[in-house]
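Structures follow.
Only the coordinates and a few stated rules stand behind these numbers; no lab work does. In this text the structure is predicted, and so the values were computed from the model without any measurement.
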Structure I
Amino acid sequence: MSVSPNVAVVAALVSEASRAAILTVMMDGRYHPVNELAYRAGITPQTASFHLAKMVDANIVSIEKQGRHRYYGIQSQEVAGIMEMLLSISPPMEIRSFKQALEDGAMRKARTCYDHLAGKLGVQLTASLLENGFISEEKDSFSITDKGNDFFASFHIDVEQVKKKRRSFSHKCLDWSERRHHLAGALGTALLERFLALNWIERIPGTRAIKVTCEGEKGFKEVFLFELV
């Protein structure tokens, strides 16, 4: 008998094309209404509701209710990590139009991976933190150095408060487009939120892609010593 027979159930749910498309939309870390998920997955709202019910039952997706409205999002960072891992070993999407090419380029340049930065921006940021001695690399995670504690404090990130969150603090996440690790976990989230607060980055509506602002280009160069290429 299999040690964990539910693995097959979860794998079957994630591997179905429409459900995979819905989960990929949710990788922006937000909650979405059924109609939006259906539109972006290219299916009917009825079909989307059917798939969402199955994923809710399997604890892959969670629901937020506001009055009569229901919003759906990925259940946890662990589910998001599995999705990013699957994307990293999947064949590249076939580009059939100029619009798709633009969207693909934007996603590869900078995007959210659930609740932290990914793409070239996420990988370059992680490399900068390592090169400047703010974090050190371990087998499956990153650790903050003494120099890093001083840096994050100066950047207005309370490391001790971040460590108190009930989740992984600073684990590695394999980037599907760069094939390298970027910083995830609560520390990755804190950085994303700080960049948004500083207006260094902006979310692009209807996608996980992130736009680096003029303030961001200057900030990343001056504070983290790199330019997004």
Structure II
Amino acid sequence: MFSIFNTKSFKDFHDHYIFWIKIFFLSLVIFGLIVSLFLSPSDYLQGDTVRIMYVHVPASWLALQTYAAMSVCCFVTLIFKIRIFTIIAKSIAPIGFTFSLISLFTGSIWGQPTWGTFWTWDARLTSMLILVIFYILYILSWKVISKFYLAEKLSSIISLIGLANLPVIKYSVDWWNTLHQPATIKLMESSTIHSSMLTPLIIMFIAFLSFAVIIFLIRFKLESLNMKINSNK
């Protein structure tokens, strides 16, 4: 069922489609930036500062989704010992780490004019910082531990422990009285964000997602080769 990820199939997929995914990403991100920066309206309270949202929110979504996907892969690795999921987890970890840093950085820039400070120990910000720390611990476990199978097990455990932080990030604005605004985009209820802002937000999210796919394709190919070498040590 995972034949798409075997060496030959994946190499063929990588070589044939990565160019077109790059074209799709570049086209979408240019279009998304035009819509976000010039066509979408400014906020009646925050003015043009709200445009940071079009980078901050997609990066935050992907940081959480990537960690969740990484943890699922680690769980499968621990229980079923399927090496392909280890490769996937290792490949996407730096991607999620990068998006989590973008989320914190853009959030700080957004916070200065909105809250009057770049940083506060708000529940949402603090839990996002904890997410960054878990990403770092996962990546470092592979760098520091030389024995492949020990690193695989320890990194998986670290990832699963950090999984408990995701609901805290998601619901922190509902559980505590925080400076961070409540969620405006909801799956189970009506969203409170206007379509003129929601549309460019979704466009930028898809653009970021396509960029993540490109990086994943490249890293997966490299990690597959590295694992063949390291697993024999």
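Figure out for me which of the structures I, II the number 0.98 belongs to, where Rg/Rh (Cα atoms, Kirkwood Rh) was derived from the coordinates. Only structure I yields this read-out. When helix-only ellipticity at 222 nm (-39500 (n - 2.57) for each DSSP H run of 4 or more, over all residues; to 500) is computed for each of I, II, the one that comes out at -26500 is II. Here relative contact order in percent (Cα under 8 Å, 6 or more apart) is compared for structures I, II. The highest value is that of II.
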